[in-house]
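Structures follow.
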Structure P
Amino acid sequence: MNRSFSFDNLDVHFIDSNGPVVDAFKISVSESPIIVCDLETTGLDPLNHQISLIGIGVQSSSNRFKAFLFDQLQHDWSKLLQPLMEDSSIYKIFHNGKFDWKFLQRQLGIDVHPILDTMQTGQIMDNGLLERQEGHYSLGGMADRFLDLKLEKDQNLRTSFNGGPYTEEQFRYAALDLYAPAMLWNHLEQELDAKLKEIVSLEGSVIAPTGSMELNGFRIDTGSLDQLQHQLEEKLKELESGLPIIGSAKTHPDLFNTSGDEFQGSRLLVNSPKQIKEFAYEHWKIKLKATDKKSLSKSCHPEARMLFERILDCRDLQKKLNTYLSRFRELDVDGRLRGSFNALGTATGRFSSSSPNLQNIPKSKEYRRLFVPEPGSKMIVCDYSQVELRVAAELAGDTKMIEAFQTDKDLHAITASRMFDTPLEQIKPEERQRAKAVNFGLIYNMQPKRLYEDGVSKNLKEAREFVNAFFDLYQGFRTFHRDLIRTVMNQSKKGPVDFRTLRSGRRRWFDHHQLYWPNGGIRPNVVYNTPVQGLAGDGLKQALRILWPELKQTSAKLLAVVHDEMVLEAPENEASKVLQATENAMIKGLETYLEKVPVKVESVIAESWAGKA
């Protein structure tokens, strides 16, 4: 039975059937260019739980806030609400809108848009500040911080919406979940400059494609997964069987025990720093300070090096089995692997992924061939070509690098020619590969020592020569880097630096701790990294904004955004069309910010994600 009541300056209407209050609702929303939306659900998983209440809030002309709570468990309100939710002329305010979007899309087929998300807005305003605490951007946390409004967030009350009859306390809770975002938006909007408003709008537009990636997930080829797991387990057993035995009464004559003889004691544990250090000192008088990969790889002792390589190989296989393959078995009932994507997961504004981290899947074919489309469909993988170099060249205004991209020349070969003082046509593949590392490293201030440690140069002297060769060839980067450092150093004298991604205007706060080393020196790589990766990330989000309406006209599924790559699945007869649409969107998205450097996308239609590995 429909019910209405008021408290403070809120008018609350609970609706479980048609009646005059539905007509009043239609009139109220027709008079407003912006509404507030929130769902109460029976749980947190849109695949297994249901929508209990659909809340719509509107500020009336009499300055009273009206909260309409539709009981979705008793009556399907999608026919009434879908036109409103998908009306592009009416903005919808959410707090953590991805959660609500996923429920509405999965269960009612509603693609709610356009969205202004108050949680995202708070994160965009504060991005880079270190004093974030748990709950800092929850609705209760933000309402308390910005509005001095205390919300009841008792866990029992939050999880009590499993069907009526509902209490007045529950209605009050649901109504305030609408009122608080409305008041938050009114407050936060005043703090946003024009550029930040554009970022808030951009982030709101990628909620739908981000939510769809989480709903879609990847299909996993479990047969191939079983085979790979068996191969890795056998390889690990083989390696472990050759580890030395410790705690034995006598020294084994064969370090790796290849004779097959049995001795008392146990195998060296590859993840035990204590055992490895003791064994290295006892046998070779090697004093190890640490047993990480970097430390073990430094050894020049031939016998020790053999053992250390075996230890590192064992660790690598353990990681592959425990970090990757075990997670690939955490499938939903439909055989798909679903993870979470956070569009604001990094300080630069790029995506992050978790549970599992789908951005951390090894690029080798043995892993990516496990990710396959449904029968009758194809994988589509589209990747920006050298996107960070292209963005860096544009921002630095470096004429040499810009010209190389405009004429589609081999940038790495050009750099190699200068590094090795060799004619362009005589550059060897190995020299080009080393130049590639220099190009990608020096736009972010990689130091000669790192070039040497990574094997790019033969010694520190050559590493310094490579650095000089790069900056002599691409002189625009000297000026670009110098100006960035001057800007942040001057601002840092007044307090935290309000750094903005060039051209897009995304904010990243830098405090003294983030900008300076303990010895007082500045951290230049942080300063150089932010504008390049930030703009590349914003270009990708512009691409998602452009692509999403076109994808909705097809049967394609967006599966993942992995750094500069989009992964999709489409029926075979639509694959070419979807590939072209994705390529065009990625080019147009980055062209939002790039004026001189052309954008290039490399794409493939394949039988698995390994098609481009």
Structure Q
Amino acid sequence: MPVSMRKRSGAGSGPMRPSFGLASLTLLAALLAAPGAAEGQVPIVQDARLPRGGEFWFELTPSLGFWSSQFALDSELAADGEKEPLTTDFGDPLTNRLYPNALPFLTDINSDADALGYDPLTPDDLSFGSLDYREISNRAVVLPLGLEIGILDRLSLDVMVPLVQTRSESFFGYDTTSATVTAGMSAVPDPVAFFGGIEAAEAQLTELIEGGTLTPEETAQALALLANTTTYSDALERRVMENLFLPVGSTTAGMQMTAAYDALGAAYTAFGLALPAFELPLGATASDLAALFASTQLDGDPPGTVRRGYSVGELEVGLRIGLIDTFTPITAFEEPPPAPLEPEEGARETPPEDGEGAEERRPVEHSEALLRLARRPPTVQFRTTIGGKYRFPLGNVNGVPYLDPSNFLDIPIGDGSTDFEISLSQDIRVGPRFLFLASGYFGLQMKDEVELRVNPPDQPFGLASTLGTLQRKLGNYIAARVAPQFNINNALAVGAEYSFWNKGSDEYQLLAGSVPTAEPLEVETSQTRHMLGVGVFYRTQDLWEVGRTSLPVEISLIYQTSIAGSGGQTPAGDRVTVYLRLPFKVF
């Protein structure tokens, strides 16, 4: 319902512009501090009303969205369309969650098998343990700051820029009981002392060889021992200093590696020398999880809480055009007082109840009824608006806070795509009590170029080798809002809120990279979601126009929850939205 900063004829003696007192500033500050939500798009709260020519509206729509589940697709835990926890794609043995597989780790571990004295591991021998996820809780906050300027009475320019904050929090345990490898730093906590001790023993053995006190047979044995020690220590030192993986001591390979070192130690003892003690850990520790994600093969951030502070999101610039507007102020439905009628010339001012002159009363009553009927607004009123919008990112999408290939749980502040959007808004009022709002949007998402790791949803930890440059075409989307409302009085209303969101599948084309195809990124990218909720709405624009309030303002509080959906990665959560609109006169 539009707010006019002009007085209508017959309106009361209200102020010509809003008056902001201390209470108004306090209210505005409280709303500015309120959280908001973003799940890929700003919630739909705008109706079909437009600012008149020369007016501008300041609009603020803080929202908070939070979700820990998604609508399943081809899941082992839930039927299609049912809710499943976000943890579904992250738990279980870590080797199962690496994409394309763990073979690069296996190749690296086996590269030093001969030097360290153990048989090469097979794929079945390799395990990094398991992640036991209890919950992944996501939260997205958006604070859209909007300004809509009335160019003409039925044409407006709309600009909006959101401030976005995201947070993903993981609650999990690291189960090391099945782990068969450990990081090098876990095997040798003090590498300086340990390898210094080996170098000292090698130096002493060299002195014996060069001292000429050994027999030729002992010299040959000492030279072979020195070579074997150098081979073993060089391989072990590289793996420790680069924190590469080694077999744990409880595995066959670990026992073979320990036995090989013990054999070297026994040989040194035979020459009256000693190597420093060495024993592989019997199992993995929490530090090994960090080593896995820091490895050159994975090169990503370890699981945990990921926070992105407030960042400027995608700028929106649009035009809206009013097609139909038969709305009147809601106060027009109030019964007007009888207007005084001038008596016709020669007619009595007060016709008698009966008898002579009674027939003169009927024309007076008939004229008054016609006048009241003419003043009554239409029972059903319509307002229709169409619009177009251009949305684009302000920063580089290939990096924080948009796309961060090194973080596997990050929630971007937006999709980073350039979009064109068209909209249709329809308001219908039936009498003074019932208001029906409906809006529909269609978004065309344009192609762009991005850098991403190529991996499917159920293998979220894509190796560093999967990073590629891709041409991306996000699926087009349709969004809708239906909001029937009941006016308790001329300012306060309550109502139901239904919103619909549907996005088509994304398309990716590999431009550069070592992976054979980009198809894994297209899995589970189509989305459908239905949300239902309630709202409370406070509007004083119509009251301001007739002088009954000093501040024209619209404030809404809406809560919605996801009731149905599909897609596999479609968030199934809740959203709380606050909407504030303040009009001002410019010219």
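The table below lists the values:
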{"item": "Among P, Q, which structure scores highest (criterion: Rg/Rh (Cα atoms, Kirkwood Rh))", "result": "Q"}
{"item": "Among P, Q, which structure scores highest (criterion: FRET efficiency 1/(1 + (r/R0)^6) of positions 156 and 460 (r between Cβ atoms, R0 = 41 Å, to 0.05))", "result": "Q"}
{"item": "Structure responsible for -6500, with helix-only ellipticity at 222 nm (-39500 (n - 2.57) for each DSSP H run of 4 or more, over all residues; to 500) calculated and labels P, Q on offer", "result": "Q"}
{"item": "Among P, Q, structure where percent of Cα pairs over 32 Å apart, for residues 180-403 alone as derived comes to 63", "result": "Q"}
{"item": "Highest-scoring label, criterion being relative contact order in percent (Cα under 8 Å, 6 or more apart), among P, Q", "result": "Q"}
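A short reminder: the numbers here are calculations on the coordinates, not readings from a lab. Note that the coordinates shown come from a computational prediction; the quantities given were computed from them, not determined experimentally. Cβ atoms are built from the backbone, for glycine too; each structure is taken alone.
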